[in-house]
Each structure stands twice: as structure tokens, then as C-alpha cells.
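Several structures are given next for inspection.
Taken together, the values in this text are just the output of simple stated rules run on the coordinates, not laboratory data. Bear in mind that the values here come from a model prediction, so they are computed numbers and not experimental data. Cβ atoms are built from the backbone, for glycine too; each structure is taken alone.
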Structure P
Amino acid sequence: MPNTNRVNWTYVGDKTRPCLVELKHFRDSGNLAILCDGKVLITDFEVYDEKEYSFFIGEELCRILVKKHESGQFSYEFKIVEDIDTPLNQRRKKLSRRHLIQSLLVIFGVMLLLAGIMGGGYLAYQNKLAKDLRENGITKVIPIKVQSHVDRGKFYNAYYTFRYKNKKQAGHLKLPKNQNDELIAPNGFPLQNDDEFLLTFSSKNSDNFRLDFHAPSEVQVERYRLRILERMATDSLEIPYNNCLLNAVYQVKGLSGWANVYYKNISPKKNKKYHSDSYEKMMQEEKIKELTATCKKT
């Protein structure tokens, strides 16, 4: 049939055996027929322009597009329609959502597993370093240099160095600043140049080292005492009382207690950890009240 366009597709659908979809289009008469396994589904007459035909194969909604080109030739396209609300498409959407949820759960589970492996590895490594410092640690006093600098492309505002067996090591610090543009050490006190703290490093691996801002040297403890006294006293006669109070607070609370005294006139808005409220609360503790009761003002 030289004047007939014939096209066929093989449809394979869920719960439906494969079937042969055929289209016959007679160019002279325009008559058109769509068949499935030889059974006529649609007939149309005088089709000389573009058209669409929809039909079901089982529960699947299908569509054939007849397209006419500028040359006058026809082409044909077979499509499965999944954006129409049919019972099959409703089930398909539910299944798709279930598969999506399952896929997301699998991805989330894999991410958790990887995070657990990485976190466990990091924790094991940190525990190994800590054990090395406990068993082979050497402690020495290290002064901190307050100076902005760049190391390996990163900005820092303080650093410290030490040497062991002719090998020089350096630690770089990026500390926050207060409203007075002072660097704040992790212990809460403003950091000044050459403030001293204890550093522990491994005698077997000097690359493993740790600086402890909560372990000031004896010299640094006295520096903190003088800085606090300067903020507390306007009269030299009060110094013995203030020293007695500082001794009592340090005995009970250590360096954090001194930080409360240092910031006792600061509001919680300006310092969230150490402020006037935390100072008053600390001074109401029975042990501190007992020790400060012996302090006498001159």
C-alpha cells in the first residue's frame, strides 16, 4: 500500500502482556486506524492535519500524536500519559513517593553511617593523642604573643612557640574580641602579650601538643591578681580585704571565680558567662561566705 503510512510500537505495561500497537494512515483518503494486537481501537476519517488520540491499554492511558510537517509529511509519536489522574497513575504516584522516602532513608542511613565512622575515627585519634600526652607528656610554661599574622592562608591574632630537641613548633590562635577590642582567652580573661600558660607536649612526638588556658603559670596567677585588684580597689587600704576575698574565691572556684570578680560590674548583656549576676550568685555560696567572713575591711 504505497499511499499508506504504517507505524507500530510494542507496549509493555505492568500486569499487561506485551502488545503490538499499530497505526495505519491512508494519505489519499485521510482515513486512520489504531489497532492493538490486530483489534481496532480507534478509526477516524479525513485526517489531513495534526491530531491526538487517547485510549486505554488495560489501565494504562496512552496517546498517539499525529504531526504534520511543512513538507506535508506526517510523523507519529506514541506516549504513556502519567500526568492524568487515573487509578493506575494514583497507585504509581503512591509507589513513587514510597520509593522516594525509602531512597531518602537509605541515603540518610548511609550519611549517618559515614558520619559515625568518621566521628569514631576522629574520637579514636583524639583519644590516642590524649593517651600519648598522659604517658609521655612534658609540661613547660609558654608565653603567648599577641600579634596578627597569616599562616598557610588563614588569619590568626596570637601565637606561641616552643622548641624540643632542636625542633621548633608553633601554635596559632584565633581568639574572639570584647567591646574594648581586647582578645579574650578561653578562661574569660583579656589576653595580654606574654601572658603565660602551661603547655604539654609528647616526648615521643612533639607535633602532639596542647596549651591549657585554664592552667596559668604561678607568675600569671599573680598577674591576674594584680589586674583584678586594680579593678576592685580605689583605696590602698582596701587591698588586704580584697586580697583575702580573692584568696577565698580562688580556693573554692579557681580561675572561673576570679573571672566573676573581674567582671562583677559588667551586665549579662555585655558578658554572657561572667557578669554582675554570676558574681552575686557566687558570693552567696555557703563555703565562700564562710571563708570571706574572716576578711576584715580596714
Structure Q
Amino acid sequence: MKKYLLAIFVCVLSLMLCGCSNAPTYSLSQSADGKVTQTIFIPYVESELTDLGVEQDVATEIGNTIRERFNLYFLNLKTNFETRVDTDPELTIKDKLTLKSGCEISFAPSELGFLYTLTFTSALHYYYFNSDLQYNDLIEELSMDNSVTEKGFFTNKIISTGSTVFGLNTQFAENQTLAQYITSYATTLLNENTSLTAEQIQAVVPNNFVYCYGTTSSKLHSDADRTYRYIDGLYYHEWDISSQDSERQISTWTIEVNSNVWYATILICAFVLLGILLIVDYKKRHQKGDKQAE
């Protein structure tokens, strides 16, 4: 899944700025009806810069630049997606119409930052949008199971492990992860455009990030820092990712019952119980016969 998510973030990298009261957050969830929602929150609070002495018009201009560039980026992202669909020779006309109608992008600015939401009709739409693969290659890729099974006696543990999008290497800065790049880029940007001290810049530059995954399954477990159920009925798993630990591996798992072992155990218990009952019955009849003989 890593390569699919990278497409969304390659431009987010160069646009992420400081002045945040919350951590930059990436969220992915799938509802009961199969719809997939992908959100990217870019925190930006003007007052955090003006409180440090940055002029209001400068802080406002930075916010306007972020908004304009993000709007253009997501517009281009949708256009490029539709172009790729139209030129994919493996898709029928019906497939192309279905894919293009299965993606919506919305933008919600606020005093806390910018929230971009991508809504997909199905998981397949989501994967195709975030992939650079053609349709048949994508289906083949999705069919691969990279999970690891820890076998137990009564149950098996099916584990999926990997890094988050913040741990991906970027194409803009060699040997840096996404989280590291965001931190270093924001630091450079403020050094070049403000007179803030190194301590002030460090205080507002994003060093901590949040990766969030929402699912309808209550049976999915993880090593998340927080898990909770929200009013939308989804179960959320959240991991805190830092620039220093951006390559942190996260794990999710499900528990699978060993049906054959349970069936065998039940049969053995049944035979043991039957044997005990037969022995008890035999002893009772034997004792009754001895009493009658007397």
C-alpha cells in the first residue's frame, strides 16, 4: 500500500508549514457501505506566528499561498487521475465512467488549518486513484497477501506490519522520510522568510505527526497509541509519529480460530465424558448386583 499513498503526499511535502496548534494528520477509513475516506489535515494558525512577532499581512499571505497551492495541487491530482483512466487500455468505457464518478475531493478551510477530504465509492477506487499501476496490474498487486501468521494451538494471529506514510522516503530529499522532510522544509522556509530565532522556529515547526486508520471491524487489533470508537460507528487506531522516529513500524492483527483443533477438542471431551458416564454406570450396576447377591 505504501506506493499508493505516496502519490498523495509528494506535493503535500513542499506545502506543509508551521504555525500549527495540532499535528499534521493523515487519516484513512472505510465505512460499512464500502466508501473509503482519505483526509489530509494541514494545520496553520496565523496567531502562532503573529504572537512571535511576524507581521499579520505576512502570516496571512503565507496562509493564502498554502490554500492556493493546495487547491491547484488537488485539482491537478484529479485531472491527472481522469487522464490516466481515459488512457488505460485495459478499461472499458463503463469502467472508465465508474472510476471517474467514484471520486470526490472537498476542501474545508478553518482557523486551525486546511482539511482536504477525498471520498471514494470503493476500496478499488481508492487504490486506483493513489496508484501508478494500470488496472490489471493493480488487481494482481492487491491479490498479494504480505501478512504473517503466528500459529497457536487454539488460535492463529494474522499480522500485517509496515511503516506509515510519514516513514516513506521522499523524492525531494534523498535519505529523508516524509516526516523528516516536512520538519526540515518548514524550518528552512521560516529561516528564509522571517526573522524568528532558531528557538522560536523550533517551537512552531511540526515535529510530531498522527497517522489514523478507521475501520468497521471491532476484531481488528493493533499496537496503536490510542484506539477508540467514534459516533460514526468506526473503530479508530491512532499512531503518534515523530520526525526522529518516522520509520516506526506499526502492526495490526486479527485472531483466527483453529476450527479443526476446537472440533477435535470438543470430540475428545465428548468421548471422555461419555467414557466417564459409562464407567460410572458400570460401577453402579456392578454395586447393585453385589448387593442383590448378598
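Kindly point out which one of P, Q the value 207 was derived from, the read-out being volume of the Cα convex hull per residue in Å³. Answer by label: Q. When helix-only ellipticity at 222 nm (-39500 (n - 2.57) for each DSSP H run of 4 or more, over all residues; to 500) is calculated, the result is -14500; to which of the structures P, Q does this value belong? So the calculation was done on Q. Determine which structure produced the value 19.8, 64 for Rg and Dmax of the Cα atoms in Å, for residues 144-207 alone, calculated from the coordinates; the candidates are P, Q. Going through each structure in turn, the value belongs to Q.
For which of P, Q does FRET efficiency 1/(1 + (r/R0)^6) of positions 120 and 248 (r between Cβ atoms, R0 = 35 Å, to 0.05), calculated from the coordinates, equal 0.85? This value belongs to structure Q. Here Kirkwood radius over Cα pairs in Å, for residues 104-215 alone has been calculated and equals 16.4, so which of P, Q was it run on? Computing Kirkwood radius over Cα pairs in Å, for residues 104-215 alone on every structure in P, Q gives 16.4 only for P. Calculating relative contact order in percent (Cα under 8 Å, 6 or more apart) for structures P, Q picks out Q as the one with the greatest value.
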